[in-house]
Structure formats: C-alpha cells, structure tokens
1. State the single structure among 1, 2 that was used to calculate helix-only ellipticity at 222 nm (-39500 (n - 2.57) for each DSSP H run of 4 or more, over all residues; to 500), giving -4500.
2. Ranked by mean count of other Cβ atoms within 10 Å over residues 19-26, which of 1, 2 sits at the highest value?
3. Of structures 1, 2, which gives 3.8 when mean projected area of the Cα convex hull in nm², for residues 27-66 alone is computed from the coordinates?
4. If distance in nm of label points 7 Å out along Cα→Cβ at positions 11 and 35 is computed to be 2.9, which of 1, 2 is the source?
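Read-outs throughout are calculated quantities, based only on the coordinates presented, and are distinct from any laboratory measurement. Small disclaimer: the values here were computed from a predicted structure and weren't measured. Cβ atoms are built from the backbone, for glycine too; each structure is taken alone.
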Structure 1
Amino acid sequence: MRRGELYLVRKPGAADPRKQRVFVVVSRQLLVDSKFSTVICAPVYTRHDGLSTQVAIGPADGIKHESSIHCDELVSLPKSMLTRFVGTLGPAKRDALNEALAVALAIDRS
C-alpha cells in the first residue's frame, strides 16, 4: 500500500449511501508502513464542484468515470478494508492532491 493509491472499499460507512466507494490513501508513507491498523483516506465522488479542496481524476487514473477527490472529507479507514486496488495517481495528480490537502487543512505552503 502506498500514498496516492486508489482502492474500492465495500460498505465504507453507515452514513455513506453507496455500497462501495473509491478512496485514495493520503497518510504519509511512514504511517502506511507502520504497525498502525488505519490510514487516512479521502473519498472519491463523481460530483466535482470546482473547489480548491477537490482534485479532478478520471479513467487515466484507473477509475471508470470523471470524478474528484474530496479533501474536505478525510476519514480513517482500517488497512484491512483497502484490498481492491484501483490505480495510482501520477506525479502531477499527487502534487494537486498535496495542494488540495494543504487548502483543506489550512496549511501555509509558502
């Protein structure tokens, strides 16, 4: 498992109306490689509102539809739920993800 990888998660949560949803791993790699049982992930929705906290992705990234990563809705998921690998974000998308996370968490990147 690596930061920037996308996974299809079945039954992601009681509040989520979908039976499955794609998530991207956003935890730092040190945490992903650790003994901790969870990682921080951002959900992927087919809706894109054009917010600076969203990153547009699509079939080139391994998913079926044009979608976006929503960095304002971070969740902690058990690593054991991340078993259905979908794809990996390329360098440009990872950079965009870092920017969107910085905006969502109000981190000054100057």
Structure 2
Amino acid sequence: MNLPTEIFGEVIVVHTPEELGADQRENFEAYLPALERGNVVLDIDATELLDSEGLTAVLNVQDALREKNGDVKIATTNAINRKIFEITRLDQQLEVFDSVVDAVKSYR
C-alpha cells in the first residue's frame, strides 16, 4: 500500500484511500506502523467508503502506534465520515479534528 503523505516535523499526515474496508484492512494495518513517524494524522476527507473493517483497522493502527509511543488522530470535514465516528462512538476513543492543521498542532 502506498498512500499520499505529508510530513510536518514529528507528525506524518496520511491521506486515506477512497475505500477503507475489508479489502484494504491488512495492508493498511501493516503500512501505517511502518512509517518513519509514530504520530499520524489520518486525513479521511476523500474516503467515500468507511465500513466496520476500516474502523477496526484504524483502531488496530492506533494500538500499534501507541505501543511505539505514537498515536493516530483523525482529520475530516466530511460530514458523513464525522457522523460515522459519532454513531460508533469512536470519537470517544480517537481524537477527531475539523482540519489537518488542528490535528497536527494537537501533538505539540
């Protein structure tokens, strides 16, 4: 898996694919913890399909990064994706921000 990324100091922003589900789960879970930074912001604005397998992958990545003293945070202005995190109550386990900039700044 090769996703577009941007580096801001000790934080890497990863732009998630259009679909984040069962077909992408294994590669996604392996890709993110292998990045050169432990603090990750997932920009999920362009993700149009985010199912339970995709959400599980995000949580598994969070666990893997925390074991390495890192973390994952979510950035989205996409109302549907934000609602998915609210309905599943994952917004209580993952920090969700309105912008990539706010999410990156939160690591300071």
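1. The read-out was computed on structure 1.
2. 1
3. Matching structure: 1.
4. Working through the options, I get structure 1.
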